[in-house]
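See the structures that follow.
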Structure P
Amino acid sequence: MGCGRVGSGLAIDLEAAGHSVSIIDQNKEAFRRLGPNFKGQIIAGVGFDRDILLEAGIEKADAFAAVSNGDNSNILAARVARETYGVEKVVARIYDPARAEIYQRLGIPTVATVLWTTDQIIRRLAPEGSRSEWRDASGEVQLCEVHLHHDWFGQPVSLIESSTKARVAFITRLGSGMIPTENTALQEGDLVHVMATDDEIRNIEDTLARSPEEA
């Protein structure tokens with residue numbers, strides 16, 4: 001639902017990956033973004049209207065993305081898709097970070113656009129500390145990219161885990177992701193992503209901001 005820049009991009013990418021796609025938007029002009037080669041179904045209408053959803057094939061859908069420019073419309077459509085038609089994979093784009101967290105805890109996967117954008121910018125302006133990349137539905141566990149004191153480079157990943165209550169989930173090295181073993185040595189330039197509980201993340205930040213000897 002939604003044929004803006006995000007919705008049209010999703011539709012084109014999903015179709016290119018071999019999926020059958022239906023896309024809904026109230027504005028017929030929005031479908032121009034799909035280009036002449038799009039073979040999926042286009043439906044003009046309100047994306048949470050049940051007749052429109054049925055026309056789009058919601059009863060056979062494996063997944064549903066609500067990415068219009070309205071938070072209320074996205075949440076309502078996502079709930080109808082999941083609760084009325086039993087679609088298992090549902091995601092809603094939400095601009096309001098506070099509301100996104102509430103709906104996430106209610107079991108509706110959300111992408112908080114504003115929060116993600118500001119977080120990405122801050123990570124590039126002020127990389128110190130940690131930046132949350134994902135939270136579980138309870139809000140108690142998060143995946144974070146952490147900033148390391150330069151003396152951690154050359155040390156094994158296992159030293160982070162033995163010095164903190166974090167678990168290293170993966171490393172981004174030279175633009176590629178990798179899952180480390182306990183013997184993987186950290187290299188300068190590595191971006192380290194850890195899983196941690198909410199109440200421990202501050203301690204983890206403080207430890208990794210110092211050299212291993214100080215920690």
Structure Q
Amino acid sequence: MKSIVILISGRGSNMEAIVRACAAEGWPARIAAVISNRPGAAGLAFAAQHGIATAVLDHKAFASREAFDAELQQVIDGFAPDLLVLAGFMRILTPAFTAHYAGRMLNIHPSLLPAFTGLHTHARALEMGCKFVGATVHFVTAELDHGAIVAQAVVPVLAGDDEDSLSARVLKLEHRMYPQAVRWFVQEQLLIENGVVRQSGGESQSFI
């Protein structure tokens with residue numbers, strides 16, 4: 001039975017999708033805790049309602065990023081996770097933190113990486129005239145929005161699309177893709193060979 005800790009900063013809709021899928025599909029895993037860096041994060045209430053332990057560590061109370069990450073690591077490790085999942089956790093993590101969870105920390109980013117790392121991905125894609133946008137689940141490394149790609153979702157850009165409409169359509173696919181990627185991890189179906197992730201069960205790693 002794998003133990004999962006999820007980090008959020010807001011509503012945590014991807015966290016909700018993972019929690020629901022874990023229960024509905026009977027994964028060999030449990031969501032041990034949901035942790036937020038923002039005291040008012042709406043996702044904390046959802047977690048508590050589902051009997052999941054919650055914790056808040058306000059990053060504003062720390063003098064440095066390193067001090068926050070060190071304390072966050074202690075809180076996370078108190079739940080002994082096999083996997084750490086970033087679900088809208090709006091913090092840039094330090095190299096020491098990412099090294100500690102190397103190979104067992106996943107993130108979802110709203111672009112087809114390696115394109116459009118960082119913020120405002122859909123607005124930037126529209127400005128560039130992209131015909132497709134999407135999202136990427138990847139293992140986390142010290143380099144922002146890099147790391148081996150686990151799965152990608154592709155969404156066509158339609159006439160009249162704006163940042164909000166694109167974001168909403170991408171998010172629907174995120175809610176399908178991220179739980180699948182987490183399930184693959186807990187079922188030990190992700191193999192990394194020369195920096196490329198393969199799903200050993202033969203399931204597609206692309207979502208449309």
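General observations
- Test item: Rg and Dmax of the Cα atoms in Å, for residues 152-191 alone calculated as 13.4, 42, pick one of P, Q: Q
- Structure responsible for 93, with volume of the Cα convex hull per residue in Å³, for residues 80-135 alone calculated and labels P, Q on offer: Q
- Entry that produces 12.5 once Kirkwood radius over Cα pairs in Å, for residues 48-103 alone is calculated, selected from P, Q: Q
- Per relative contact order in percent (Cα under 8 Å, 6 or more apart), the highest-valued of structures P, Q: Q
- Parent structure of the calculated result -10500, given that helix-only ellipticity at 222 nm (-39500 (n - 2.57) for each DSSP H run of 4 or more, over all residues; to 500) is the read-out and P, Q the choices: Q
- For 13, 34, 26, 17, 9, 1 (P(r) over Cα pairs in 10 Å bins from 0, in percent, for residues 56-167 alone, calculated) the corresponding structure among P, Q: P
- Value 2.4, calculated as distance in nm of label points 7 Å out along Cα→Cβ at positions 8 and 144, assigned to which of P, Q: Q
- Structure with the greatest value (metric Cα Rg over 2.2 N^0.38 Å, set P, Q): P
- Structures P, Q, by mean count of other Cβ atoms within 10 Å over residues 16-23: label with the highest value: Q
The numbers here are math on the coordinates, done by the rules we state, and not lab data. This is a predicted model, so every value here is computed, not measured. Cβ atoms are built from the backbone, for glycine too; each structure is taken alone.
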